[in-house]
1. From I, II, which structure was Rg and Dmax of the Cα atoms in Å = 14.4, 42 calculated on?
2. Taking distance in nm of label points 7 Å out along Cα→Cβ at positions 38 and 54 from the coordinates of each of I, II, which one would give 1.5?
3. Among the shown structures I, II, from which was the value 28 of relative contact order in percent (Cα under 8 Å, 6 or more apart) calculated?
Structure I
Amino acid sequence: MKIISPKIHGIIDYLVVVFLLASPSIFGFMGHVALFTYALAGVHLLLTILTNYSAGVVKIIPLPVHGLIEFIAGLLLIIMAVTLLNNYPDAKLFYTIFGAVILVTFLITDYKGVNVASATV
């Protein structure tokens, strides 16, 4: 069931960026984990700005491609968490849950919603 519209997904994307930027302080991440989290926030912001939906600014990445990128990122975050973060249990839990939330969001978002660039007003 696709219950999240492209417009709502765009709002969620910006909230995710804010959440990622705040996460090192909230969860006490330091060093490489904190840097990775900040970098992920920057990449997610760039993806959001460049996507062709209501939240996008430049609108060059088709929304279905945005969804595919998020799907791959969710899988990779879970794989990274369970294979590379064994010495950082809080980060391992964070990224396992975060990756799972991305995958659930992928499953319930309507990535075939109205294409902003081709929509008529």
Structure II
Amino acid sequence: MSYLYSLIILGVICFQVALIFGAPWGRYTQGGQIEDALPQKGRIIAGASIVILAALALAILSADGKWPHWPAWTGWVAVVVNAIVTVLNWITPSAVERKLWGPITTVMLIVAIAVVWW
């Protein structure tokens, strides 16, 4: 299960990288207020998101024993962060963001819980 979670994270990281390089997907992220490519500040946020996403993946891999360099309890931190992100994606005023990221982050949360719980 942790590999599934990591694969989803990899896809989201690829999305963030595309945003950094100017993909015109602003309406799908960061509140959906930018219609085209993100401005510099938005691209910096996308870069910071990559670091956080990578940490979440490593935390879930650690909880599953696949990344022995971090303590397993970091998986619970990832679950909490995922829960917050999931709620934020479901309550965003951007309908496009809700339709895309609501289901994705919900699946991520379910998988993260499954990994750390069992």
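1. This figure was derived from II.
2. Numbers: I: 3.3; II: 1.5.
Computed on structure II.
3. Label of the source structure: II.
Coordinate-derived values only; no laboratory data. Note that the coordinates shown come from a computational prediction; the quantities given were computed from them, not determined experimentally. Cβ atoms are built from the backbone, for glycine too; each structure is taken alone.
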